[in-house]
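K.L.:
Below you'll find a set of structures to go through.
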Structure 1
Amino acid sequence: MMEDYLVQTGCGPVRGIPGKEDGTAVFRGIRYARAGRFEYPVQVDHWDGIYDAGRFGNCSWQPRAFYNEEEVPEKAFYYNEFRKGESYTYSDDCLFLNIWAPVDAEGLPVLFYIHGGGFKGGCGHEKHFSGEAYCRRGVILVTCNYRLGPMGFCALPELAEEAGFTGNYGLFDQLCALQWVRGNIAAFGGNPDRITIMGQSAGAMSMQQLCVTPLTKGLFCGAIMLSGGGVSRLFSTRPASEAYPFWQELERRLGASDLDALRRAEPQRLFEVFQALCKGKKNAMAFCGPVLDGRMLMESAESASKAGRQHAVPYLCGSTSEDIVPPIIYRMAKSWARLQSDQGKCKSFDYFFCRQLPGDGCGAWHSSDLWYVFGTLEGSWRPFTEWDYKLSNAMVDYISNFVKNGNPNGPGLTEWLPMEKGQNLVMRFGDEDMHMGGVSLAKLTRTMLTKPSVGE
């Protein structure tokens, strides 16, 4: 029981606040680790006094910290959708997580979510993220912040010499947050042996790495990858050494003569140079994102999964009809789910979100399903209909069931068939119904060629 929203963790007591709904407690901005710039995180194991978890913690420095998104056309779409009216603080010191839990929780399953943003933006408390809908279904939700851009993914030979490996600071942040949750979630009423990890876009790509690294073995029992995870040579992870020239060029443009100078660089100047460098590189994400560092990652997710070295847990994967490069993202997700069956591993499931969101003509754009996945439609400006709320409730039900037992099916829901030999259909979340059906790759290709993706 949570009395006065005060919980005794292994680090010390922490006090939360009431959620939007009766019976829900929210713990905002819990520090899970500390790390200096270009240093690997050290998990927090103690704090003095009662930790006040009444407000969200700092976000990682990111490009949007230094300009008005509303005034930049290519940035404004996602700003107006997910962040308008919100305020955020940015810092090197950003290793915080958030927990939504029923006040009477005891031994409940846990959904651990990692946000997307191209490894350059985002945080765990944008306005579409909330755990209220999951708490109503007996699931605890955790979101976390991690380091982004050069703070999270810089890879340099001098850093490798210093620590023994380099890069993936943001991934190690995620790992550290997951370890903290496993060690402390019982105090909030969660079951540490029943943690499912979930991520979208860059968060899904992060999930994929966490699913193939041996460092996470035993930390979770299922994984959900939305619009980003899957089998693809296009997004295959490269050795850290291949990223060295990119980051050495950043050093040169900054005029940083050594690591100390790079660590002292003002964040705004660092990100100005970083953004300019990214614009000149068509494959910038290959350099600002996960790399094969010899510690977290020894081989690409594509190689590991084809060899059957991914963790043997149930997977739930999905994409949207107007996604970024929709035929590629769709095939990535479906191939990953199918792979588990072909290799005789756990049952896995795939979906295709094609509800054309009301309010504009952008369709089911990349990230559009997040409003539905988190049951937060009421926070949007869009004129959602009764059907949208029904669809969202069903999607939250499916995911809650999956978190509880590795299978999305349950009473009152259309049967969701796992990917298996002879079963080539996916769950379609559409404009009028939910059903198992096929997806036209030709149509997705036409969409990719004729309808540019919205946002950044």
Structure 2
Amino acid sequence: MSYKIINNFMLSYIKFDLRKISIILLYLLPISLLTGPAIPDISITLICIFFLLASIFNRNFTWIKKHWIIASLFFWSSLVFTSFFSNNYIISLTESLIFIRYIIFCIAINCWLIVSKKSLDTLIIIILITLMFVTIDCLYQFLNYDSLQGFGSDLFGFTSTHYGRLTGPFSDDIPGSHISRYIFFPIFYFLLIKNQSYTFDIALILYLSLASFVVWLSGEAMAFATTSLGIVLLLLLIKNKRKLVIISIVFSSILIFLTNNYHKMNYDYTIIDSTPYHHGLLIEKFGPCPENKNVNCSKIIKTNPKFTEVIKNFDKSVYFGIYLDAFKMWMDNKMTGVGLNNYENTCLADNKYSSVKINYGKCSAHPHNIYIQFLSETGLIGLISFLIMLIFIFIKIIKNINTINNKFSLIIFFTLFWPIMSTGSLLKNWYGIEVFFALGLLISLTNFNFTNQDET
């Protein structure tokens, strides 16, 4: 009897400790995402292991009965299944097996970690703080502009290797896409604060206008398009504080207009050549020489074409070539694709898929769209199972769409998965973590009952 008591006590302590550690890791995730992919990947892997151990200790796997979870596990199973028919099954099978950590992480957030409004509030506040830090860091980088070099270094000394792009604290040109994935979570928090003073209203305006301005400033056209889509949905679905959102739009539009028309970054160069190809914009910059500021120097810079140029001549752009090669791969392997993470290897091995290789001498690492990626790499089986997963999550959201939290979940869901945007590869740990972290959090929003003061 005493052995059972001691054993139960030890198990209870272990279970409590596992969850406590996992919550800490989750709270630290928005911060660790700023450091690169390694630490976040270790964190979510540990959370997955601890969650499964807690489920075993508790003898509780009731979470597996949820429809969206069944659909998610079915999607993962399809990735494993199609791997055995791939061009390189070792690569595909390895990628498909470790992909489970994203899904388990998403489940752990929803069913184990974010189970109270307090934990949700805490996490959203941490996201708000990190997003404002990224915004301020990018603004500092913007103000540190140099005619020849473009945007200067950020607070940590990071400088972009691509002209006209911001890095923020990431040491990579991704701050805009990072902000676009999480920008709406803090807005939800702002709207829930009761008896708000004008201080909170001003804070909301400053947050939304500056964050969206930085997304535009980052040079990531798709991130800005995604943010704009979310803001439009915000205006359509959320009545509460709609005037503040409109004021934020006006304020950020003024900042964009002033920057676009009066900042010297837009007129201290001469266009030599402009094509829709990757690095197809060739400009000559003028400014003080680094060695002698009293003497003017010139610099020839290759950069990406304007977004309008790409859209106007899409059939000549790198994206068209990538999508065309992906479509050819799918046509040759309709049901199972060429294999998960086999897009680049297949392109390199067969000149049939040379649309991009001819123009650039190399193949893309992935198709730059998650739907096209699953279609070309896992065929109809993988794509349909992925869509089924999204459909079940969508159904969970719209079941109670009249609540403010479900409306926000819907907004974030569309910004994450609208089909025509260019994306990174979900197999890459940083992007995969970003997406499934946001997905787990938006699903968790649907588990609570919040009151929309404006509508009640």
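No lab work stands behind these numbers, since they all come straight from the coordinates. Nothing here was measured: the structure is a model prediction, and the numbers come from that model. Cβ atoms are built from the backbone, for glycine too; each structure is taken alone.
K.L.:
One of 1, 2 was used to compute Kirkwood radius over Cα pairs in Å, for residues 55-118 alone, and the answer was 13.2. Which one was it?
P.N.:
Source structure for this number: 2.
K.L.:
Then there's this: Match the computed value 18 of relative contact order in percent (Cα under 8 Å, 6 or more apart) to one of the structures 1, 2, and report its label.
P.N.:
That value comes from structure 2.
K.L.:
Let me ask another. Tell me which structure, out of 1, 2, gives 14.8 once Kirkwood radius over Cα pairs in Å, for residues 239-294 alone is calculated.
P.N.:
Here the read-out was taken from 2.
K.L.:
Now, a different point. Where does the value 1.6 come from, among 1, 2, when distance in nm of label points 7 Å out along Cα→Cβ at positions 95 and 439 is the thing being computed?
P.N.:
Going label by label, the one that fits is 2.
K.L.:
If you rank structures 1, 2 by mean count of other Cβ atoms within 10 Å over residues 151-158, which sits at the top with the largest value?
P.N.:
Top value of mean count of other Cβ atoms within 10 Å over residues 151-158 goes to structure 1.
K.L.:
Taking mean projected area of the Cα convex hull in nm² as the criterion, which structure among 1, 2 has the greatest value?
P.N.:
Greatest value across 1, 2: structure 2.
K.L.:
Sticking with this structure for a sec: Going by distance in nm of label points 7 Å out along Cα→Cβ at positions 287 and 415, which of structures 1, 2 comes out largest?
P.N.:
1
K.L.:
Here is a follow-up. Which of the displayed structures (1, 2) returns the greatest value of mean count of other Cβ atoms within 10 Å over residues 167-174 on calculation?
P.N.:
Sorting by mean count of other Cβ atoms within 10 Å over residues 167-174 in descending order puts 1 first.
K.L.:
Moving to a separate point now. When helix-only ellipticity at 222 nm (-39500 (n - 2.57) for each DSSP H run of 4 or more, over all residues; to 500) is calculated, the result is -8500; to which of the structures 1, 2 does this value belong?
P.N.:
Source structure for this number: 1.
K.L.:
Here mean count of other Cβ atoms within 10 Å over residues 143-150 was calculated and came to 27.4; which of the structures 1, 2 was it taken from?
P.N.:
Going through each structure in turn, the value belongs to 1.
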